[in-house]
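A.B. asks: There are structures below to look over.
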Structure P
Amino acid sequence: MNLDKCCVHTITTKPWGLSEAVENYAAAGIKGISVWQNAVEGIGPHRAGELIRSAGLDVVSYVRGGFFPHTSSTERAKALDHNRKLLEEAAALGAPLIVLVCGASPDQPLEVSRQQIRDGIEAVLPLAEKLNVKLAIEPLHPMYAADRSAINTLKQANEMAEAIGSGHVGVAVDVYHLWWEPNLRGEIARCGANGNLLAYHVCDWKVNTLDLLNDRGLMGEGCIDLKQISQWVEEAGFNGYSEVEIFSNIYWQQDQHEFLKKITDAFVEYV
């Protein structure tokens with residue numbers, strides 16, 4: 001694959017500010033950028049969008065919303081306000097979608113957290129539809145079920161998106177979280193058939209990982225069959241960007257120009 005559908009998340013090159021990331025992504029031939037909220041601090045989403053587009057890059061997504069579940073109704077209300085703020089920022093940035101890390105509370109059953117996630121999405125959905133910003137439910141690996149996301153399989157994400165039944169709600173497929181899932185091909189085909197496949201995130205799972213959050217692998221560095229999953233995503237009708245999202249204490253300490261070269265080389269070879 002060439003770089004025409006290559007997108008990089010700003011968190012991947014965490015040491016760079018937005019201006020530096022935009023300049024270097026464009027120079028490397030990358031066409032898309034997914035913007036984490038911290039990257040627009042100090043510049044604002046409107047100016048950030050102008051900066052990105054002036055470099056010839058597409059804004060692919062705004063990251064991250066969600067974290068709806070709480071045992072406290074006051075905290076749940078705060079989460080809704082925060083997500084509405086994120087929707088306004090995404091619209092100002094020119095981002096077509098927000099990725100939702102849905103959240104969970106270890107102090108209540110998963111079923112309760114899942115209902116609160118659905119309730120939260122439905123509560124902010126009218127604003128999302130008004131601003132024409134889509135919401136992508138991203139299932140996270142079960143190791144995060146206690147406090148990061150009660151949505152842990154693509155099957156669960158598909159079921160929730162289908163139950164909500166809005167063209168502004170779909171799913172994000174992240175290989176780091178889903179490569180292990182039984183019937184992954186069938187669930188990818190399912191969300192493609194329903195028009196719910198909104199985003200595709202790539203990296204790799206290192207067999208001897210040092211940190212379950214911040215030791216993701218560069219594509220080709222681990223055990224995920226990226227070419228196979230990418231083929232399934234393509235078969236499902238997805239023609240958007242493949243988004244490189246790598247959290248890595250190791251790579252963040254390296255020269256980011258060298259790291260970016262590794263990213264583009266690995267993208268061409270393995271994605």
Structure Q
Amino acid sequence: MTDHRTGTREEWLAARLELLEAEKELTRRGDELARRRQELPWVRIDKDYRFQTGEGTASLADLFAGRSQLLIYHFMFGPEYTAGCPSCSAIADGFDGSVVHLANHDVTLCAVSEAPIAKLETYKQRMGWHFPWASSFGSDFNYDFHTSRTEEQWQSGAVEYNFRTTDIRPSEGEVSPELAEIASSTGTDWATYTRQGPGVSAFALDDGVVYHTYSAYARGVDGLWGMYQWLDRTPLGRNETGFWWRRHDEYDTPMVTE
């Protein structure tokens with residue numbers, strides 16, 4: 001028996017109309033934030049970053065693939081990992097199908113990880129993805145955009161992430177069995193796993209010059225989780241308990257296709 005509040009259809013409609021006004025205000029606020037993102041100053045990138053792709057070595061400008069805008073998803077897959085982060089993998093399931101639509105809006109969507117390209121290509125094939133994925137192994141790119149940190153940085157506690165310096169080391173006993181399982185699923189321990197972080201960065205290519213225009217990290221990436229948008233509309237919401245995101249080929253219940 002549910003202990004949630006129940007009511008009549010008339011009571012539901014009155015509450016729903018009140019909520020609708022709040023949803024409309026959130027939509028208007030979201031439109032305003034999008035406009036402000038687009039008004040951020042562009043920062044010229046002069047550093048010669050080099051990446052490895054399935055087609056060979058590429059520059060940051062090459063990742064645009066002939067378009068004027070580039071979105072990079074900073075996918076957590078460190079050199080020591082044997083598999084990609086399960087949460088990043090769930091996000092990638094959602095954006096894999098968006099690549100072709102973004103391309104027709106003059107936007108290339110590419111994932112970048114620090115793991116060597118051979119690992120990325122093998123994992124990409126396992127997951128059945130088609131989006132472009134580049135390796136920044138041996139490059140400063142992930143470090144300059146604050147999604148990778150060295151072991152020394154991690155040990156010092158002085159890690160820059162989400163536009164602030166913070167200590168991401170867990171306190172004694174803070175790593176729960178669920179967190180340890182997440183790390184273990186990538187073939188690492190928690191300390192190694194968290195030397196990577198998720199994020200999204202945007203770039204523009206104008207007259208041969210690359211500019212950094214936007215980045216977001218931590219919960220700033222929430223909007224890219226297609227599953228969150230669906231779950232936020234369910235009766236129980238996100239219902240985050242235990243190791244709740246897994247890779248799509250690891251669930252006990254097979255995906256329903258009929």
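All of the numbers you see were taken from the coordinates with simple rules; none came from a lab. Because the structure is a prediction, the values reported are computed rather than measured. Cβ atoms are built from the backbone, for glycine too; each structure is taken alone.
A.B. asks: When distance in nm of label points 7 Å out along Cα→Cβ at positions 24 and 40 is computed for each of P, Q, which one produces 2.3?
C.D. replies: The structure behind it is P.
A.B. asks: One of P, Q was used to calculate Rg/Rh (Cα atoms, Kirkwood Rh), giving 1.00; which?
C.D. replies: Value 1.00 for Rg/Rh (Cα atoms, Kirkwood Rh) corresponds to Q out of P, Q.
A.B. asks: Another question, then. Quick check on the output: 24.9 is mean count of other Cβ atoms within 10 Å over residues 96-103, derived from one of P, Q. Which one produced it?
C.D. replies: Structure P accounts for this read-out.
A.B. asks: For which of P, Q does mean count of other Cβ atoms within 10 Å over residues 208-215, calculated from the coordinates, equal 15.6?
C.D. replies: Of the options listed, only Q reproduces it.
A.B. asks: Given a computed value of 22.4 for mean count of other Cβ atoms within 10 Å over residues 32-39, which structure among P, Q does it belong to?
C.D. replies: P
A.B. asks: Using relative contact order in percent (Cα under 8 Å, 6 or more apart) as the calculated read-out, with 23 as its value, let me know the right label among P, Q.
C.D. replies: Of the options listed, only Q reproduces it.
A.B. asks: Hey, FRET efficiency 1/(1 + (r/R0)^6) of positions 16 and 88 (r between Cβ atoms, R0 = 35 Å, to 0.05) derived from one of P, Q reads 0.85; which structure?
C.D. replies: Attributed to the structure labelled P.
A.B. asks: Which of P, Q yields -9500 for helix-only ellipticity at 222 nm (-39500 (n - 2.57) for each DSSP H run of 4 or more, over all residues; to 500), as computed?
C.D. replies: The read-out was computed on structure Q.
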